[in-house]
1. One of I, II was used to compute helix-only ellipticity at 222 nm (-39500 (n - 2.57) for each DSSP H run of 4 or more, over all residues; to 500), and the result was -4500. Which label is that?
2. For Cα extents along the principal axes in Å, the calculated result is 36, 35, 28, so let me know which of I, II that is.
3. Suppose FRET efficiency 1/(1 + (r/R0)^6) of positions 42 and 130 (r between Cβ atoms, R0 = 25 Å, to 0.05) works out to 0.90; of I, II, which structure was it derived from?
4. Computing distance in nm of label points 7 Å out along Cα→Cβ at positions 106 and 138 for each of I, II, which one ends up highest?
5. For structures I, II, which has the highest computed value of relative contact order in percent (Cα under 8 Å, 6 or more apart)?
6. Starting from the value 13.6: which structure in I, II was Kirkwood radius over Cα pairs in Å, for residues 26-89 alone calculated from?
7. Tell me which of I, II gives 3.1 when you compute distance in nm of label points 7 Å out along Cα→Cβ at positions 18 and 50.
8. Tell me which structure, out of I, II, gives 3.3 once distance in nm of label points 7 Å out along Cα→Cβ at positions 66 and 114 is calculated.
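What follows is calculated from the coordinates using simple rules that are stated; it is not laboratory data. All values reported here derive from a predicted model rather than from experimental measurement. Cβ atoms are built from the backbone, for glycine too; each structure is taken alone.
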Structure I
Amino acid sequence: MDSSTKKVIENKVFFQTITDTLSDKASVSFIVKGRSMMPFLHDQETEVFCKKKNRYQVNDICLFNIKDQYFLHRLIKIKGDQYFFRGDHLYTYEIVGEDQILAYVYQFQHKDKMIITKNWVYRFKVFITLKFKAIKMFLRHIYRGVIHGRQ
């Protein structure tokens, strides 16, 4: 993004504009802030394109709201009317209701490359990344149990 076109907007105003635009069934795009979705979305480098969806699916990256805080994380599980989200680079998760989900990322652009999230190559990379992360979390859990004497 060219610095001459950069405009800083207060978070509350920014997300209210996004919410209003999505309510009108339009799509929105914005530059990602934060590192929780690495390696796929990069702080200040990735532009995401979001829109509403009738039914969200596991592995969708969704924009959601918890007590006036906005998150862009991956849907990892649906249990009844609860949706479980986690950042690709995080170990903690959030649980929200469907009414808190604003939209999902249908494509994103990073370093002049547009990625369509329905593309099978992208989905395969997500699958591999999340499987590796699950193994890493399992090993981390075992390691912490052994170190702290909890076997």
Structure II
Amino acid sequence: MHRYDTRHDFDAQLSTVKKWMRTGQALDLAPTLPRDVAHSIGDSLTYWWNDADRMGDESLVGHRRYLTVLSPFHGELTVMVANKQVLHTIERYSDLTDRERFDGPASIVTVPEGGVLVVDIDEAVKIMPAPDVQVTQVQVTVEGYSFPNK
């Protein structure tokens, strides 16, 4: 998991890499587009936005082919994040959805308004319900440059 308190922090570290530049574009564009409608930039990412209470899931969700990027643009977002290895699988991985579901202990992470959270593929995340929080979710491919020192 990589948490950036501001978009400036995110851009300062990652904006020289094409997939992260596209992620920044998605974060900028999402609030101007219809709610809960998926869009894409190139073939490396999809994105949408909605209220946090409509984007959440009852369980922790993990992916293998796409990193999950969350950025609240109205309000503070609370999520639960855990390494998949310490969790119990409740729904096996599906190659069709690139999704698997888990249950177990997780850390609570808060992302400030305008911040960015990147969840790695070895982790699972659960968005906590919050009707007054609006968040953009981006699914960005794991291919290509990821993170320094990781």
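1. Traced to structure II.
2. II
3. Matching structure: I.
4. The maximum falls on structure I.
5. Comparing I, II, the top value of relative contact order in percent (Cα under 8 Å, 6 or more apart) belongs to II.
6. II
7. Only structure II yields this read-out.
8. I
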